[in-house]
1. Can you tell which of I, II yields 64 when percent of Cα pairs over 16 Å apart, for residues 30-85 alone is derived from it?
2. If helix-only ellipticity at 222 nm (-39500 (n - 2.57) for each DSSP H run of 4 or more, over all residues; to 500) comes out at -7000 when worked out from the coordinates, which of I, II was used?
3. Which one of I, II has relative contact order in percent (Cα under 8 Å, 6 or more apart), as calculated from the coordinates, equal to 25?
4. Can you tell which of I, II yields 15.7, 45 when Rg and Dmax of the Cα atoms in Å is derived from it?
Structure I
Amino acid sequence: MTWLILSALVIVLDQLTKYWVLTSLPEYTAIPVIEGFWNWYRTYNTGAAFSFLSDAGGWQQYFFIILAIAICVLLGFWLSRTPRRDWKTALPYALVIGGALGNVIDRFVHGHVVDFIQW
């Protein structure tokens, strides 16, 4: 389960970058990184990818928390069955677990996911 150390690192980096965003970036203002291609843009997502269910009235927050935790448990189980040297399988599992749990933390703390990358 040494791959879970990577998941923990992803969670820490996720929360540190979101702290930076919340303390440094203005809301809803594009700050170009690569003009016309990539901006820093602080916004909030109460839904899932591409704001899916963001206007559902609040129940979706708990649904996405439960879904993320269930997926992390499943990926953790698969990760436990993955040989340590099989990094092509283990790496994506570990990264998804870390990112999903970072978003779960956001949902518990803020009631939404803090987003800040705009393509």
Structure II
Amino acid sequence: MIDTVDRLLKSTLDALCPNVARLFFRGKAGTYITYQLVSSEDMAAADDEMHGTEYTYRVDIYSKRDYIALLRRVKQALKAAGFYGLVIDPEVYEQDTGFYHVPIEAKYYEQTEV
């Protein structure tokens, strides 16, 4: 269930960037990605039973250099892995750290086995 979706997201991101962590990255890399589960909602009610769950994740790209190519690859990889509803929120430049920060929201639907 959730652990399967979580592993899928992590492995998808790991293939694109060597520095990926849940919530907080503790390293010193010039580019890294963090991710977190934002929400989980039961869906597809039939016969008073839920038959699926929609997970919403937030993926954050941090980079001290041009991140556009990485952002494009992340979007393509997430879609290929079955994530949908991708929303790229406004980019931010964090003056105190020197990182560009790009938040992405992604959803994943997992059907419950009946």
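1. Among I, II, the structure yielding 64 for percent of Cα pairs over 16 Å apart, for residues 30-85 alone is I.
2. Comparing all candidates, it corresponds to II.
3. II
4. I
Coordinate-derived values only; no laboratory data. Quick caveat: nothing in here was measured; it's all calculated off a predicted structure.
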